[in-house]
1. Given a value of 12.8, 36 for Rg and Dmax of the Cα atoms in Å, point me to the structure among 1, 2 it was derived from.
2. Determine which structure produced the value 11.8 for mean count of other Cβ atoms within 10 Å over residues 15-22, calculated from the coordinates; the candidates are 1, 2.
3. Where is FRET efficiency 1/(1 + (r/R0)^6) of positions 39 and 87 (r between Cβ atoms, R0 = 25 Å, to 0.05) largest, in which of 1, 2?
4. Taking mean count of other Cβ atoms within 10 Å over residues 79-86 as the quantity of interest, name the structure among 1, 2 where it is greatest.
5. Figure out for me which of the structures 1, 2 the number -19500 belongs to, where helix-only ellipticity at 222 nm (-39500 (n - 2.57) for each DSSP H run of 4 or more, over all residues; to 500) was derived from the coordinates.
Structure 1
Amino acid sequence: MQDFGVLPVLAAEIKPRLNALCAAATDVLIKEWLADVAEIFLEKKYNWSQYFETQPGASTAMIEKYFRSINSLLSKQLRIMIIKTLEDVKDFFMQYDAGNAFEGDYKDLMFLK
């Protein structure tokens, strides 16, 4: 959320800014994180290639089980990242949950943080 921009923000600008941040994060996930995962698989090929059967028509159950477990771990990582991101967005907006209800004299810029 530190990349959200300068505050205050008009309500009409919130959705486009969040969409731009999400698009940038998606780009990082695809171009960097996913590429790093693929590179690790290639580097560690000797660890998982043993699960391939060498006989034609042999069962692929072991390798399928291996990749399903990898899929579960990667999904869990993404889920944790999304939950943390949503918490950051919530915390960002909760700074202003009191709105404009204040007591005493109003001073310019008193609600900027």
Structure 2
Amino acid sequence: MPSVAVVGASSAPQKFGNKAVRAYLRQGWTVYPVNPNEKTIEGLPVYPSVADLPVGVERFSLYVPPSIGITLLEAIKSKQPKEVYLNPGSESDALIARAEALGLEPILACSIIEIGERP
């Protein structure tokens, strides 16, 4: 079963950070919501930070502003993901450059659409 960390996950159903959690669950993924201000989202325990996640999460899907995302890249790299999705609004030239400098290959696309769901 593939796994994904939804960084910027939300309990608010109208937010993309919640839509992503629900979409991945419907597709059978193991979902790790990440948000320092939430306890549970869609019945799942929430991780307060990327550092708290287990190593080996296959995909990271970012739903945070670039100014926050750029501060998380080293922690994301330490988890050895196969993929890092920068969803619309989470990307910036500086974040992309930093991700690439760390050896990450950011994917600039909507990860919800990529798994065959409609946001």
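Bear in mind these aren't lab numbers, they're just calculated from the coordinates by the rules spelled out. Only a predicted model underlies this, so the values are computations on that prediction, with no experimental measurement involved. Cβ atoms are built from the backbone, for glycine too; each structure is taken alone.
1. Considering all the candidates, the number was obtained from 2.
2. Numbers: 1: 11.8; 2: 21.8.
Here the read-out was taken from 1.
3. With respect to FRET efficiency 1/(1 + (r/R0)^6) of positions 39 and 87 (r between Cβ atoms, R0 = 25 Å, to 0.05), the highest-scoring structure among 1, 2 is 2.
4. Looking at the calculated values, the largest one is 2.
5. Numbers: 1: -19500; 2: -9000.
Only one of 1, 2 returns -19500 for helix-only ellipticity at 222 nm (-39500 (n - 2.57) for each DSSP H run of 4 or more, over all residues; to 500), namely 1.
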